[in-house]
1. Quick check on the output: 20.6 is mean count of other Cβ atoms within 10 Å over residues 4-11, derived from one of P, Q. Which one produced it?
2. If P(r) over Cα pairs in 10 Å bins from 0, in percent comes out at 12, 33, 27, 19, 7, 1 when worked out from the coordinates, which of P, Q was used?
3. Determine which structure produced the value 35 for relative contact order in percent (Cα under 8 Å, 6 or more apart), calculated from the coordinates; the candidates are P, Q.
4. Of structures P, Q, which gives 0.20 when FRET efficiency 1/(1 + (r/R0)^6) of positions 12 and 108 (r between Cβ atoms, R0 = 30 Å, to 0.05) is computed from the coordinates?
5. Could you figure out which one of P, Q the value -0.68, -0.93, -1.20, -1.29 for log10 I(q)/I(0) by the Debye sum over Cα atoms at q = 0.18, 0.22, 0.27, 0.29 Å⁻¹, for residues 20-75 alone was computed from?
Structure P
Amino acid sequence: MSRPAYLADQNFNEAVLEGVMRIEPAIQITRVREVGLEEWEDPEILEWAARKNLIILSHDVNTMIQYANDRLVLNQRMTGLLVVRQQPITLRAVIENLVLIWSASEAEEWDGKVRFLPF
């Protein structure tokens, strides 16, 4: 069992990521642009995340969710997708949810899950 680690999609809210790191610097958050994935399509990002055991953070309520569900239908590993809607949100609640997930769960608990934040 391992602690959850995150892969932030291309346009994920930087203020959320900074807030998480400010509260708990031990949390591993990788940004797609840091590892050269910014030009990759969603299915490729999902595959890369599955190989690296990373839970994806995304604002993409359209295609990313569909591709995640497609992987599940095909019995392909999907290490978790946490979606935050773009409309006005409480950043604090999203930050607290991500810290809670990291501190109170195991990465493997998120396999095959698509969830919206904040809870």
Structure Q
Amino acid sequence: MDGETEYNLHSLFGHSECMATFKVFNDSTYNPGPRAMDGLRTFILSRSTFAGSGQYAQHWLGDNHRDWKNMQWSIAGVMNFNMFGIPMVGPDTCGFYESDLVSNVTEQKELCARWIQLATFYPFAR
């Protein structure tokens, strides 16, 4: 299609889905009766976004592991998506998958406590 590769266009599907969902919630032509959403801000959470999707949806960084390295990477992930025009973004705080690298319970508790402290500075924490 016009010399574009799937790699260049992959996230546009998620972007167009966010736009369509946003339009259904906010356009009275889709639901002409009394609207429960009138005057309210929608919260559409997506893992598949594109530059500028922040106008329509929020971004979740996706499944991550419960370890120190993934906590560190979440900082760059949040900042990068802010530069892409998506201000409301965040990771799975404390990780989604358990990691083999963090084995003892005391270290797991310390890691989760530090991750929650970090997440207080994120726009969105899940």
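Every number in this text was worked out from the coordinates using simple rules, so none of it is lab data. All values reported here derive from a predicted model rather than from experimental measurement. Cβ atoms are built from the backbone, for glycine too; each structure is taken alone.
1. Working through the options, I get structure P.
2. Clearly, the read-out refers to Q.
3. Derived from the structure labelled P.
4. Q
5. Computing log10 I(q)/I(0) by the Debye sum over Cα atoms at q = 0.18, 0.22, 0.27, 0.29 Å⁻¹, for residues 20-75 alone on every structure in P, Q gives -0.68, -0.93, -1.20, -1.29 only for P.
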